[in-house]
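So, here's a batch of structures to check.
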Structure 1
Amino acid sequence: MSELDWLVLAGYFLLMVAIGVYSTRRIENVADFFTARGRVPWWLSGVSHHMSGYSAIMFVTFAAVAYDYGITVYFWWPLTIGLGIGVGAFLFAPRWNRLRAKHGVNSPLAYLAVRYNLPTQQVLAYSGALLKVVDIAAKWVAIAVLLQGFADIPLLWGIGLTGACTMLYITFGGLWADVLTDFGQFVVQAVAGVAMLVAVLAHLGGVSALWTMWGDLPESHSDPVNGSVTTGLILAFLLVKTFEYNGGMWNLAQRYMAAPSGSRAKRTALLSSGLWLVWPLILFIPMIAAPLIVPGLSNGEESYVALAKELLPTGLIGLLLAGFFSHTMAMVGSDCNVITAVITRDLVPLFAPRVRRFTQRGQLVFARTTTVLFVVVSMSFALFSDPDGFIMTVVVSIVAATMGPISIPLMLGLLPWFRRIGPAAAIVSWAGGLAVWAVLYWGVDGASEATTVGFPLLTSLFLYLGVGFLCPQRTGARDELVASLGDDPTEAEKLAVEARMLTDDPERPGPAPDGDEPAGTR
């Protein structure tokens, strides 16, 4: 890292904070803070959806997979996500948007109290929030590892620098700061990613290296199924990512909710899907070609750093590192915003009802305070973790494996085909899937990644459908809620929701005492 590299990196951080401060002009209440009141253009939501889907883990852990095994990294990760989001564009994206537009909800979990009941909402909220703490900690560690590799900065300072900057802009500007910085980060990362691709191709003899380098790489590097990646793992990831990236990973549901309408949310998803299918190839080609340029590395996680040091001139290394930061901060910023929404709208009011009586200003202060606290907790967890193998364990064996059981009731509850499935099926599905994961993770030696990822989700899906259809539960409130998500709201409905969101208690009414229908509908 030269002085010019440091100046580029410092300029990047200042730009992100400046965008966050600028975004405060758009924040008047918690609806602006969490969902931007549906005023984010669909294309901006699409770019933000894409950027919020991955972090610097790509340049550490996935770079190691590309270095050791080749093109298989594309087939088991971005391809499955791109296809899954494409499916979700028709099934889930418009429905998430209509939850906000028709019911004024500010949290992806707010509808669960009516769709199922309050206990179901709470167990999904608490388990998902705890999972996010571990997930975000892995992202802090990933970017700190990269910063240590480039500039020999201790992990402590790397985690602190990224966390402090993210905390500043997301606390100031909420979702608006998140989507605007996502776009700026996409531009930075695009310049850095293309620069690396050009440098690699120039080193290998030009554009023709795109098809000639495979003859110089090990033969298995061109195989879609290689190493620990199996066809079963790819299919398991396709199923998991379809749920995870269409709302199971709560921050991505927010991108759909922030679009102006359900039809625009569909465009948001299709744009993100297209980016996932194309853009990661540009990033992965240098990683796959790395053995030809920096051969013999014992730790593949160091390959992208070694590649940058070998090929990039002064200034571009700082830009590339800014690109690494952009991924992590985009994903972590969106995670922090949605977790804050869940905590302040779904968890805290249950044991501190006076939170619901806060003024708009009081709710906004409370949301910002919660954001700071959550970032601090996740950073603390990262500081006390062992970075050796921690990232891959979290990404595959914990997050990917447990996201399915948490997301099945959340996602399928939106669809009309499952409207008779009630809270009993949701709770059994959640508990059964997590129990299977716990047995596989702690009790079965040598369980494959495909088994650890796929079996918990399949168990949850089987239990949700089996218990739901054997013991159907149907109420007018649930039917009305699910049916309302089938089309965009009328102008009268939009105005009514807008008026309610501007009151001191804009959140949807809580469940009635019997949990069967919302008090506001009686």
Structure 2
Amino acid sequence: MTKVYEALADAFVAEGTTHIFGMMGDANMHWMTAMAERGTTLYEARHEGSGLAMADGWARSTGKPGIASTTSGPGVTQLATSLVCASRAGTPLVVFCGEVALGDLGAVQYLDQAKFADGVEAGFVHVNSAARAQEAVQRAFFIARTESRPVIVSAPNDVQLADWDGPETYVPSTELIDTAPTRPTPERIQQASQIIAESDRVVVLLGRGARNANAGEQILELQRRTKGLLATTLQTNNWLREETPYYAGISGLYGTAAAHELLPDADCVIAIGASLNHFTTEHGYLYPDARFVQIDIADQVVTGTGQPVDCYLRGHAEQALDGLLDILGESTSEGYHTTEVRELLSDADTINEDFVSEEGLLDPREVILSLDEKIPADIPLVTGSGHQTDFGTMLFTRTREIVSNYGLFGAIGQAPMLTMGWSAGQGNRPTLVIEGDASFIMHLAEFDTACRYGWPVLVIVLDDEALGAEYHKSGAHGLKPELAAIPAPDLGAAAVALGGRGAMIRTIDELERAVDEYVADPAPTVLDVRITREVLSIPYRRLLRAEDV
């Protein structure tokens, strides 16, 4: 007789599950065993939250729902930070969580898992009867796919072990979802075209949805006709940079001084696959006089300006851009396409300040410039959170795939696991992550996971032996920065002890030799790059010192 946990496993397989990240416990071990028997690859992490973050990275790299699993109670609570991060990132995940026996409120590992899910912004589906167990899986995958968010499937242990008496045929959620491209209405396209035609200074703003749609050629044609600038969100930084001299880069706090000079003059912003959140618009201050045309498949939302956009085109980028280009003529104004703008943008990323020289410590700006030159552009980049991430976010300029974890909950420590999941999702593809020392040490044990599975991740630790953000913020607020300084062990040696490669780096020559070794033979590697605390990032100089840089 088939058991419910086997029927649940059959449903997950029918939904396309091939890889699972997490930890086994007594409340999910039957299901995980059944999944393994059905050919699914199981990745055992050292921490449940880490496993979920790996599933997050896997989902971002494959475009499919990531799958994670944990046991009941404390296994579930360990997921909290990673679930909120995934929710804020809009990552589709399905998390199989074991649960104590149905109604056993006195069990040691009892937790109201529905309340927990609500608190961490995750969907929740309860397997509360044997007959409807597969229906719960179908509903969870449907929510994850259509709402692009994490969903917990909570399965009580006694229900899992019951006999399965449900329907013989399972209908996967993919058969319930209409995937036909959405086209904006002709009236909306006409309205958008009129706004654009009436504008002289157009910014074409690219988000992750634009890049995922592979709409680069249409975007470049739109920019050419409008005589506009290209700007990006953090998630699409450097995309199409090499295709136009009118590339302004990141829109927001991380933008260059040139971008901050040019973008406020815009009278029209065409946002493609970008949410226009407050990071991108600087709460509206970056585009004070612009009208907004937004192209997206999501429901329209209030933007970071605090207002709805002037024209919303709900639809896939390709169809919306085709409609616009069919009726949009070429601007008779020179717009942003002037010699002065071109010259201003040509050296917008140039550092015109001397690097800081400190014995045995490197300037983080010099480190990033060296990495950008030495690491091939086909190696993806993941950036973390905290002060150190500012340097990588602003100074990498080669076009490469990027995952930015900034602003998705402000949680440090997530980026290395996202990187591991990304690498696994791409068939063990070499992948680069820039992280801080406090962040990396938080989940140091997961480097063992990378080594066990052979994920060829290159972890660059910008190590200032401090909680960098708090160190600089404390100084700005007249507090004691030294309280945020924490000595760090040799993380390169720790990486070697865990089964990978590693080195402590104190000179650019050492850095370049280590990077060359990795590129020649990618393997799990940690480079503990010791950096000075004397360099404050441009975003922090703007926020803490009100510098115009």
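Name the one structure among 1, 2 that mean count of other Cβ atoms within 10 Å over residues 161-168 of 21.2 was derived from. Answer by label: 1. Matching task: -22500 is the computed value of helix-only ellipticity at 222 nm (-39500 (n - 2.57) for each DSSP H run of 4 or more, over all residues; to 500). Pick the structure from 1, 2. Of the options listed, only 1 reproduces it.
Taking 0.95 as the value of Cα Rg over 2.2 N^0.38 Å derived from one of the structures shown (1, 2), identify that structure. Among 1, 2, the structure yielding 0.95 for Cα Rg over 2.2 N^0.38 Å is 1.
Tell me which of 1, 2 gives 151 when you compute volume of the Cα convex hull per residue in Å³, for residues 281-376 alone. Answer by label: 1. Source structure of the calculated read-out (distance in nm of label points 7 Å out along Cα→Cβ at positions 57 and 457, 0.3) within 1, 2: 2.
Out of 1, 2, which one gives 31 for relative contact order in percent (Cα under 8 Å, 6 or more apart) as computed from the coordinates? Source structure: 1. Work out the source of 19.2 here, i.e. which of 1, 2 gives that when mean count of other Cβ atoms within 10 Å over residues 185-192 is computed. The read-out comes from structure 1.
We did not get these values from a lab; they are worked out from the coordinates using the rules stated. All values reported here derive from a predicted model rather than from experimental measurement. Cβ atoms are built from the backbone, for glycine too; each structure is taken alone.
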